[in-house]
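What follows is calculated from the coordinates using simple rules that are stated; it is not laboratory data. In this text the structure is predicted, and so the values were computed from the model without any measurement.
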Structure I
């Protein structure tokens, strides 16, 4: 009897020792960060934090609000990533370098941010991007188009875009003017921003390659209201066509005043995607009728774009405000897919997301089925499909679809 008790006691002690050594699953050691630029830790009950950086106030607000809405619809569709809700917030970057720098500094200080969707305007990211890149963020812009931003010598680590490159937009605009309208002389106007300055230069270079003559390339300030001095100067060169890829406010003043200047009464006018907004048409009013705007080719988007538009109408009770709503949706989708690929899950449900791993996963994007098309990220960070069309303004209608018609390519 005593021997059996002794054996029983020994077995009991052994069981207690083993139980004491066992570590409950919820207390299993968490994964260590091995990413070379750090990790974001997402608590078991915490959301995955995605931030936006768009212009959502002032004359150009329709550009950023349009993009933000695309991102919001993407969040609605995705709902969760790996069992975690998505926290979406952001900062107004004002569509200028000063606003971009302030926004970049504010966002880069928040270490819970996994990625940033933005910015709206190229000058914003050139000023605010370095701080966010240094913080290890992955950044995808729906509407930055300046060629400079994905120049391998100048591209910021972690920077991508679903927007087209203006090397392509400027070429299409020049081909439309020279081959479509048969004009042989043209002038350009820019506002000193990275976007406008580079886009008008691409247009000028391509127009000259085609055999055209650039009579002048002029600059204004984005806050200028009296455009007659620069327009009068341009008129002395007697151009048949003026390319003015600026933004809403300046574009409205230029367009409304151009026909009032002697010698420009019959001169053709063309803006670009920075002016593709009903706010611009309202600012220019009837003077915009007949002018041209280059923009993404909405008719060439994927079949899912119609479904997106239905969701947009249901959520906001109106049609898109500007040109890059679908690019915002695709930027968010690429980030969501990349997070799912690289996030490491602990036993308690918390996540570890490597910052360099996330950048690498976005860079490796291939055959992504977006609403703007099938996307792949090139080595320089360009992920967007180069689909550009030229639209002619028919009237100031209730939205851009009601106000314009596609005229190029045929």
Structure II
């Protein structure tokens, strides 16, 4: 439970954050600045900042995500984009709940809605207190404010039917209220093993079981994650489904200028650099292959990863916007997924495997259940030494049919196909509720 002292500190902290960014504006994260570059308006005006072409007969989708739209592009953003392109209105709630605003709540407390693309809106709800979704549950007053803001968006858009798609149990009270008020079914998109994250509080993890029981449908991103959760609660089996991750191949196609940079002897990694990253495996590979360049694309979130700076042939790029990823991937000869084996990684279905495959790249990865599904297309290692040896095999790959098979697989495993599967599942949930 959050103590009285902590709640009061959460009221004070936004002002300290505001002063800090005034003094050091360059340190304000890009994902706090980016939302305000889109057409935006206050709620309650009766108008939205975009021409919508969604079909009234189709339900809207309310996304209650784990991830910020403007940070790393992941599953929730991709599903929202695919559903919006198929004619559904998608409303994506910014999970920072006010931290993204340039000034504190007392100076600008109104909720705003921004148009990210056709049929795709982002809702910004400014809560008075500092809130980190992975650290505490929402207060009753915060739930009420969020529900009121969503009701205003629905009213402005003329929406009568919708589905609540949540990726984190923190949103449970919100989606329950929306179901009580409007009959919107709740779908829990369980795409990670929450207990495996070092920075998710016990309070949040413990609330997942209630969300599992309460939701109308639960979707899992990997078979291992699904079986782990069903083993704990067999009663979920009747409302559970498997919808893995995917790729939009068009996002990563090379341009002519990109093609001019190929070939290179680059071994790359794309994604978060956190406690699950196998630093020893990458160190071993970099030392064994000094003639190769090792490029890590992503934000370093665990200090142990900086050990890789010992190797002169390892380079960190930092976070790269999704639209620019193809320029980096165009220079790679080999892609990697060096994960430590843990309950978190054993349950993961890496989005990056589909992104790598869309370019036909040889992939070297740790032995994980979801990678073993592609064992004839991936070089799988159990130790750092094997990882380094697999890099050598991958860099020497000459069988062009392997590249063709990887691309063909990625062309089938698309976010459009996943969105269609999700919609079919939801139609069943809506039929059951009638």
Structure III
């Protein structure tokens, strides 16, 4: 690997196989993510050899006792240079299954899928199904044909169309990118939904989200609870199911989740949708309720999700099921799971609480409880039996690294704030 380690740094190196060529059952990309850490833990505990790739050596996944080797690519996820490093890495190690969990790396894999599949099995649905699931407009069109409830929405491609969209949908509304990852042949960016309550906010949101040339969905705002149902579907069969509710949403991700029983109505709807699209592998179908307790389909995630650990703790090991499917092994059938398990993302909960206290008078207050209730809920949650992201007493180092990273981030933000105050003075 001479000349290669200068670009891709490996640690915890173990040699196996012919010469210097290492052999791994799985290579997990996006090491900074919580679901990537859960994947490494899940597969590693079962005796599989797992390596991980990230773009920073501070990724908590790298600290896991189950991570046999770590590689750092000195470039952004989704960049063409990232693929170049991935090719070099696959030239030097043997990999059974490649697992990705971000929109950026999945978009990159899709652009180079044919070349990659000559080297490694990819844990992603086939392209026709994946293209539908990633595109919110196409997903909602399939749902409409099946008779599922979907929010009122219109497609908006430019600021000039915002006025008509407001008249059709009303305010408040949610402005969503049709696809979460935008690529303009030179650079890419992950786009996030925007909650708007005024015409000016709507125009600003559309202008920002269409900067890369894509289109948006201008969608009615639903204020009810958020639930999701996750599946492992393959070869015409559902092998596993698991439902969750989500609350305290930050950047589209929840900081508090609980496993729940599957409501028959949305369970049947979600399963019909997955079967219609033929979306094999792991998927998560999200619903949101209106004030009348009617569920509406929001979108599908066709990859492992940030709360994957909750499903695993509840008895549905989606990372291992995904590996079984991608590697061509016989897939375990999971007939049930434990309900009432809770999982808290403490960093996200802190951010949510701080933003709620700062959101008085802003449009994003619509998705938040009152400041007093938010603070009470934050404190009360410490007294409810709850698991925490990253925390595993049999694998403690990732939690330590995650906490250290959070403290560094807070200190850096405080330093910037003090610098701004000093300059103003």
Output 56, 32, 29 (Cα extents along the principal axes in Å, for residues 38-181 alone, calculated) maps, among I, II, III, to structure III
Structures I, II, III compared on percent of Cα pairs over 40 Å apart: the greatest is I
